[in-house]
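In the part that follows, the structures are each spelled out as structure tokens.
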Structure P
Amino acid sequence: MSWLEAQGVTGFGRSSDKLSIFEADAGQRGIIAIQDIAEGEQLVRLPLRLALTDHPRDEESNRLVYEGAPWSVRLAAKLLREASKGEDSAWFPFIQALPTSINTPLDYEWEVLQQVEDPYMGQALDSAGWLTQDAYPRLDPHAIGNASREEFEWAHQVVLSRTFGSAGEDGGVGVRFLMPILDMLNHGGDQTPLLLSDPPMAMDDVRWNLVAPDSSGSEQDNWEIVLTANKAVQANDEVLLSYGERGNDEFFGGYGFVPPRNPHEEMVLFGDTVEALEWHHHYYPPPNAEESHSETSAKYETVLETVQDQEEAELKKLPASIKSEGFLQDRKRIRIGAADNLDGRLHAAYEGLARIEGRGMDHAFWAIMLRCLELLQERSPILTDLSMLADPARNPEPHEQAYWSTILQYYTNAIRWFDSSPFKAEQDEVLARRPQVERPEILGAEALPWSSQLSLVITFRTYKKMIAWDTVIALAAELNQVPLAPPR
């Protein structure tokens, strides 16, 4: 605390201040209010010079780190260079306070990771692990303070889970940085009361702003980060900061947690538009059996070009600085989200095909519902997952157990309703056309020893299935043109 005060930090750690650090029995740390806080109150001022930063014009990193290194590798290398200086580093007290271990899926047992059931999350974890393995031998020892591979892996996970970013001049992220105090605020994002499609509530208590010299009316002559209360907070309550409106993939893969009832959660249906059209051609062959292959191809090419033209037009509106290879690949993916949030490209593609082939205009809804059911069939049953999460022997926390028990009852009713609807038999008939694929035998989650890691994985995959089932139920009700959604 004395180091923070000496560096010009105000509003934190002294008896007169309203925020302090807490540490739970399980080792989790965060920030707590020790006095009542009023909405709009400025709580903490942090000189920007305290930030350990990375940006494209960082001369030291540009000189020491290999060309093309991702920002996370560059910032991890800088962190290790400072750590190697010991007490001679200006950030020594901050580095000493960093956690010695970061519990993310990269450290999970192999058997546990096999339960993720989401191929895109699996690819992301493989890529993150490969990046660490690839970067270390390419880094000059001097660039990372002669750190070992294990120390580099630690530093890389630290920056992935604790870094903030300022807005760039042309959009995207300008400067990425590690900042004392700010990095100890736990996430409080939007949260729904029950289903992911319910209206969300904002759970964050504070926000941070980058304040230019003299723009705040204070006498400070340096850039600062100012922490301000979004709403009133009572003494002894934890103070939360939103990490952003993101799906669970980023939180689970990068931070090692799954936010409860995240309305921004989503599920990938297809890798891109081409895959979506190939899938459609397999399940829905042309109504005219005499149609030639070239005629069919021409129809699909027409639809593909239309959708890709729309994609290109949207892409041109974005700043060049954010169009990395990873960004472009991720942007191609076709997703569904909470509250009937369907990807417009998919609906446009299937509606375009329906128009050309003379199918009903509700065909797009049928096809999207079918894809959701197919992906659900490829995964373990949602009711099995919910039963595990609602089991008192596995989940002793009463509030969580009560929530999952309620959700279990809801989806039991929802699936029973769908299975008794006229859609079930018709969808099963179409799904019978799916190719038989031999899948590796994986031990079910029920047979594995229960652990915090397994609990998190089951929670992650359950939310994906909730998104898929919510879409199926919503589309089935839409197609029936009556509110047939199951009772709560």
Structure Q
Amino acid sequence: MWSIQDSLELYNVKKWGNGFFDINKKGNVSVLPTRNPNENIDLKTLIDDLQSRGIQLPILLRFSDILYERMREIRGAFENAINEYAYGGGYHGVYPVKVNQVRQVVESIVDSSRECRYGLEVGSKPELMMVLGLVTDKEGIVICNGYKDAEFIELALLGKKLGTKIILVIEKFSELELTLNIARKLDIEPSIGIRIRLSSKGAGKWAESGGDRSKFGLGPVEIVHAIELLKREDRLSCLELIHYHLGSQINSITTLKYGLREAGRYYAELMKMGAGLKYIDTGGGLAVDYDGSRSNRSFSSNYSMQEYANTIVYEIQSVCDENEIPHPTIVTETGRALTAYHSVLVTNVLGVAEVPTNHVPVEITEDTPTQVVELQETLAGIDKNNFREAYHDIQDLRRQILDLFNLGYLSLEWRAFAESCYWASLRKIWDFARHMDRVPVELARLEKAISDIYFCNISIFQSLPDTWAINHFFPVIPIQDLDQEPVRHAILDDVS
């Protein structure tokens, strides 16, 4: 008999859910915003309540408590690592606003920023203006990345003058010259960071964010020129931060280590050159295990959050101790890992296109075309010993039947009967093939071929753009009836 545990295993909820999702005794998906089993939200009950108020599907739900829980978890992992290795510096998390600019999301993070010691990262003037209107914690950090014109730089410097800790990260050499000129006119001492263009590259879909040919950051020659300029302007003490970014969704811990070691060497060399560095900003990259496989697939991760924090702290500490220089405050720009779990898109199914396996009511007679009779007999005789041979037979018979129909030698009724026999045969063959240790490629395609198409009340282009834009992977699960055994294979499609 099918059980809820069977559904948990089938949909792999415990792996990708990360403690925030479960299936309750009613067979409905439940959300645990604080990971406390006693504080759970039944999604089916919640959706029913919203619909009773006139709110129609699809509905995007946001659970702000999950944002807070993830902030605490990330900070806790780094605090554990700092204590374990007796690291001399601190940790400061930063949320990149571009990851999710929805007001409720940003405000939820700002509201918890003082307790969790979190700052914000911006990459444009509109984002900076929004952040300046929200930030109240003067101990928080605002990191300014991205292209910067004179207006952007002036706005950031004026924000610093008002008491907000704003660090301008230089992405190209001309920005440094412009920053120093504007700071001189405004009589403001800037807080400057330099983005380093590492030779190390990330892994996965965003690997090109790093490497020698990356469009972001300064290379070794430009960094030396930047230090010389800061010395001439007597502003070397303003260089407080170095930043690098290997890419989003780094699925392998080994890739992370390579980048850290190279960045650590830059930090040590810049300190020897007289820079007053206080921070190392390791950028983003903390991966989310979307499929629950705990692997180095593009949308998974082969490391835990604690291993991620341990690796960063250990690698930075090692290079600092080797060069007898102070341990800096570690900054991470964790966006995806912070927000990924907090939102759920719920929709309904409007209709189903089923695979035709119900036989058309016709009687086999002496006049029935031979190919149709053979197809019906093949269906009846499929077993565990001959299912692969049967697959080849029905493919040949179907082609013959189609030719007969196109030439006018086969009626529509017999074509329909043959079609239902064909699809019923495929379903029967797949029932045997799926239990093989290694399913042949031609049979592996059957799982998709025999699936029904469920038309969902959403627009993929609008509601889930990442799926078509970058082939992003998201877990999908029914929110009800999970105490019952699923008996149909299905493909979800939208209505647009």
Structure R
Amino acid sequence: MIDFSKKSLLKKCSDVIKIENGSLKILNENKLRLELIPYLVSVSALSEDSDSIPLAQWIVRLSAIGLGAVPASIQGLYEAMGKSQVPCFTVPAFNIRTLTFDTARSIFKVAKKLSCGPFIFEIARSEMNYTKQTPSEYATSILGAALTENWKGPVFIQGDHVQVSRSKYLKNAQEEMGEIKNLIKSEINAGFYNIDIDASTMVDLDAEDYYKQQEKNFTITAELVQFIRKIQPNGVVISIGAEIGEVGGKNSTPEEFEAFMSGLQKELDIKRVSPKISKISVQTGTSHGGIPLPDGKIAEVKLDFKVLETIGKIAREKYGLSGAVQHGASTLPEELFDKFPVNFTSEIHLATGFQNIFYEHPSLPQELKKEMTDYIMKNYEKEKKANETTNQFLYKMRKHALGPFKKDIWGLPENIKKDIISKIENKVELIMEKLSLKNTKGIVDKYVSCSAPYPPVDYFLEKAFDSNNEVEGE
């Protein structure tokens, strides 16, 4: 069993790094990348020691910045896309729900191979709960992967679906907005310099006109944009996304988008907030995770590229946004991916398809898979709808086993993880090529700043340090 205690952590660090006066000096870069960082990422994800976790996360964050893998905002690139200053390509945003460190390593590996620059690592508010990954843990896994793969350049980490719960908001708006703002604070502190606000849950399709339908959406979005601009670190302009159509609902229209933007612009002008938003998420016919058939397979989706093209074109030409954003893309047929760049799609979000590779890989031990299935059947049985087959139910709910079984998954033999990750890597490479991302590293370097501020020591808990602000010895 691996020792995750603070005492063990400090011992492993002794000949690799030196920490004093709140700063970090690297003594052995090769050993740091290949030995210490994987250990520190494990401490961050699996330890129950409240002293070792923040210290491990702090070391990874400072090591990453010091060696050129820097948490960054994609704002500069999206502004260039809005001005048509760059070639047509689409940015993939990967929601990694399990094997986060290993999966992120594979993505950086492919990006280096293809000289790909724009790609995002993201996690949604809901995913943090069922995968048991906090913002600081998720960011540590991503930055640790960047270090291990010797990635140099910006690392885009995003808060996906910072979503307002309609039921909670209607019950107590102040409390729900407080929770959302606390989440945003923790994300920004962890190095999430890209935030996707989702108040589309508040759209009222029964209202008399498009403006009234979107009113709650744009007023809440404006409040959160103002909040983000107020607390973003000096030198960082956070890239902020908004959403007009709830994924899985009716397809979005240009009229809805225009109504939303009209209201949002007015609200932000009144608040004197700028920059505003950089992209807009729309509904085109997809649902998160795809639509499972009775046998558990995914139904063919009729994705309306006209929605992306029409709204994306207006977003870019009239409002200077990067374009439209497509959610629920990972389960789409591979032949559709090369259509995104030519249809003004600035970003696509990818989650369930990679989760499916994990669950359905023949190397995954059947005993573990059965334990996870039994857990879902026991704990989520009441969620099963009368007209659902067991296969449909399990497909929709199995994501909820990833958090409770995180240690078991993390502890899989290396050869099994290697088999699973190999298939993920192949899919990532195919997607990046189809999204026209080959040889885009230079474009990102041109438009994106890598001058992220160092994290405050107190964010990673002052108790990790002694009164002299030095790491305590044994």
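Quick note: the coordinates plus some simple rules give every number you see, no bench work behind them. This one's a predicted model, so the numbers in the text were calculated from it and none came from an experiment. Cβ atoms are built from the backbone, for glycine too; each structure is taken alone.
Some notes on this structure:
- When P(r) over Cα pairs in 10 Å bins from 0, in percent is computed across structures P, Q, R, the figure 4, 20, 31, 27, 14, 3, 0 traces back to R.
- The greatest value of FRET efficiency 1/(1 + (r/R0)^6) of positions 155 and 451 (r between Cβ atoms, R0 = 25 Å, to 0.05) among structures P, Q, R is that of R.
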